[in-house]
Structure P
Amino acid sequence: MKNKILQNMVLCLAGFIILCPAGCYYDIYDIKGVPEQATAWTPLWMNAHASINTNYLGAVSPSVSWIIRDAGTTQAKKNGNYLLTLSPGVVVISATAGDESERFSKNFKITVLPALDEINVLGTELVSHNANTADNPVFFKVKLNLEDHWKNLLNMLIIADRFVNLDLTESTGTQIPGFDSRLYNECNKVLSIALPESIASIGSYAFSCYGNGLSSVSMGNNVLNIMDYAFYDCNELTDIVIPGSVTSIGDYAFSNCNSLSDIVIPDSVTNIGQYAFANCNKLASIILSDSVTSISNNTFYNCTELTSIIIPRSVTSIGSSAFGRCISLTGIVIPESVTSIGNSAFYNCNKLAEIVIPGSVTSIGHNVFGGCSNLAAIDVSPDNEMYSSLDGILYDKEAASLIHCPGGKTGIINIPDTVTSIENLAFSGCRSLTSVIMPDTVTSIDNSAFSGCTGLTGITIPGSVARIGNSAFSGCTGLTGITIPDGVTSIGEYAFSNCSSLASVIIGKNVETIEEFSFSDCNKLTTVTFNCSMAQNGFNDRAFIGDLRLLYFAKSGGQGTYTRKIGSNKWSKN
């Protein structure tokens, strides 16, 4: 090739602009880096580069482009810088380097070897089909060993970039391999998949990479296990039948399948994992098998369209948040077989109107019915040996602990004088309560016991109470004044935080500890009276707005009444 003289040419090297001096030249004499062999079903990266002669060290080799001249029998296709092939044979490519004034071209023959195991394309050719819309997909039927070539198949589907209905019914292998196929998350043009009868296990993340396209999967009739995350994020999946052979559905197996509207769990299934159907927000109907023994944590969490479900008599436990945020659920029957109900199991089931706790239940977690704003009553079977109900409120058997008041309760609540403890979250979110009358038998108000009771305008804490728990009255925006009785020794973190109407507080004489943020964001609080003498390590410096603690421990501080103006951080002692 004729030498190319570069006079005052600007070259770019490693990001720096370099001026080529007069007389600088280069010529392209070869193109290298094109492999002589490829393997069918294994995408080949073309690392071609130009070889040049030059008298200037700053010269950069020109880029190389390439096209397929003759695909032969290989079904070759170019996608970006990848060469795709499905069948053995020889493919001829033409590589070109240089610019408009001077080019160097060279042809290469690449021998395509058979895949490591026999792969037969039985339907439409994948790479030569021109379809590129969901309305005109490729019907692609292929026979291969799925255990050996699953990743190769994904690679080809991604790089071919075609809408595909994938038929694998004549393929072999007993499992779809488990691996994090989210690495292949561009494989989103596969619209349907039919699996062979030989498949016994669908591995973790096996189909999660198909999330934005896959609407239908036919699993075959011999699948035993659907592993963790198998169909995670398949948000277009609308049609799937779980065969009667399946015994186990793993954690997150169908989580985030946002288009799935109904599902039938066959009688063969004994175990459904955590979050298995979580966030399936169009799932309106589900039928559980009579073999399921437990509903795991968060199994149906945030299934916002689920209106009803029958829990079979085989179930013994309902996990934490199992039906949390099922906001359309109107009714549910807990069978006599259930012995335990986990924390927040029915949290925020806003349309749930009634619930009956059978005699078999021996364990109920915290906040099981929290946020159920239409739940007016919790009824406990008189046969239950651990729990009881009175006026629709849940207690332990002896009514010594008040466990939960349903969110649909309104007006005034009189707590019976058998109660000594108001449990965590007992009244949390009961927005329609205007007053709660506590007897002087109550000794503890636990964490978040009255949090979010926005309708409470006043409450009398009995002198028998020794501790007010963390966030006990947090967010009680209707409270205007509170008196901490002399029996109280400790006020927990955030105990009265965000009580936005609270104007005055009286602290009893035996209070030893006021913890962090106890009265934070009480922006209308202008008067605090201390009847106690606290040590410095008992009064947290962020318990109140402003400099109240600093002033309390000043020389003229201590017991007495302190005031401030709204919006000011400066307190003064009266």
Structure Q
Amino acid sequence: MSGIADTRSRRARRRFTDEFKQQAARPVLDEGKGVAAVARELDQVPSALGQCVTQAQADRSKGRTGLTTAERDQAMMNNTKLTILQINDTHGYLEPHPELFWQGDKAEYRPSGGYARLLTIFKQVRLERNGAVIALDNGDTFHGTFHAVHSEGQALIEPVNLLGLDAWTVHWDFAYGPDRMRELAAQLNHPLLASNCYQIDTGELAYPAFTVLERGGVRVGVVGIAATIIDKTMPEHFSTGLRFTLGKEELPGHIRRLRERERVDLVVVLSHLGFPQDVKLASEVAGIDILLSGHTHNRMDAPLQVNGATIIQSGCHGSFIGRLDVELTGARVTGVRHQLIRVDDSIPSDAEMQRAVEQVVAPQRHMLSEVVGQTDTALNRNTFLEATMDNLLLQAIAEAADTRIAFSNGWRYGAPIPPGPVTVNDLWNIVPPNPPVSLAELTGREMWEMMEENLEHTLAADPYKQMGGYVKRCLGVNIYIKAENPSGSRIQQFFVNGEGIEADRHYTVAFITSQGVPKKYGSNRRELPISAIDALRRYFSNHPRVNADFRGAVVVV
């Protein structure tokens, strides 16, 4: 099941072949032409242009169109160029939103992202490069906002298809369960690749491991690696009937098949392991040309070169696009140029995508724009040890549970909220799963062990053992740690409500999801009849102006 035979994608490519040939005959984009002028011209370009060039099937018996073998071999003797576009961790953000940018010692919040702007850039690059472009998505695509979660991803199908992507892999997209994941994948015009996702009952791959594409005379093999933590630290329903490996053991065999049997010129790994994990993976596995990394939301202004592989990652929330212009000579990479493109309000919106997005968001726009209160603190998740957005969330769930101690997961996603009004839409961006508020009794010893485990998951010296987001978010505790210490010995001091923790004492704690307090910890676990969103709304009702500044919950000493 390692190749691709997507009938729907073949029909889409055939449908656009004639239009593509007409566009490919046009002159290359004048580099001096402004983006607005390009956007007007690009309204005439098929939105699925990236799918128009025939995808070379892994099963060679099906044949392919495009260059003949002789033509392709001759082209590869000369310099051949291919552009790769990357988006990662878009988390359902269809519209522009604030994004945090550090400026000296200050945080600035600038409008960023939006699918209509993404498509404008995609079209511009496809026209500029005469279709010698592949566009790839590292996943976390169908989860993270009100519209994504309430439709179980359905609301994003048309906008994602309009981007004309060539392949993707996954993580949070499994939030609605494996059955729903298969339904979503079946509606897309590009394949889901996961070389490390297996069906437990059969041992077979649940999704194809790779696909083979041909653009501009370059034959490209793309191998997908899904997030390995889906069956390890995520809620159990994400992975029912599935198991996930790291993907490292399988990768050399896929690379060998792509090189020797599929005769590819370029090997691309599309990974959702995380940047530290991907760097180690590239150091251990030979034969990778390009590694597109996801999961950890790194904004890379320059690529990293490891063991012959060029590694990039491109932020989150659709606020950035990674662009790699790759030059090959005789099936050997001889040059790579990288650009981290900021998707800002200087980019005009593609009209077709804007209509598709508006169809999704218009019905709930009034409801989601309701102002629930004001924040004096800028709320974000851009800091590792403690985050203001989660401080607000913990304050709300602790008050709803009538306790002084609370825990939640160190999520990375969630567009920031500048000081000022807070809307219902903002609340859904803070905690899109909207889980129930829960209570449990933990001993001091359990709390200590839970935090040591979490610190190992985030700070492990071995990147393969890093399985968290950021450090677990805490309220009512002050923990002083040595980050450089080995597993199990990082915590130096632990205070609960200002007093030293007592190992055998039972503490009542509030939390949301098993990522906040894993099931193996605590007793008398119970869900309260209030959801996280309702707890936030109630908190704003009781505190019309909120403050969620740092309290030193976790401090490196």
Q) Taking distance in nm of label points 7 Å out along Cα→Cβ at positions 261 and 365 for each of P, Q, which is largest? A) Q
Q. Of the structures labelled P, Q, which one yields 101, 70, 34 when Cα extents along the principal axes in Å is computed from its coordinates?
A. P
Q: Work out the source of 2.8 here, i.e. which of P, Q gives that when distance in nm of label points 7 Å out along Cα→Cβ at positions 93 and 437 is computed.
A: Q
Q: Have a look at P, Q and say which one yields 4 for relative contact order in percent (Cα under 8 Å, 6 or more apart), as calculated.
A: P
Q) Where does the value -8000 come from, among P, Q, when helix-only ellipticity at 222 nm (-39500 (n - 2.57) for each DSSP H run of 4 or more, over all residues; to 500) is the thing being computed? A) Q
**Q.** Winner on distance in nm of label points 7 Å out along Cα→Cβ at positions 197 and 525 once structures P, Q are ranked, highest first
**A.** P
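Read the figures in this text as sums done on the coordinates, not as results from a lab. Computed from a predicted model, the values in this text were never measured in an experiment. Cβ atoms are built from the backbone, for glycine too; each structure is taken alone.
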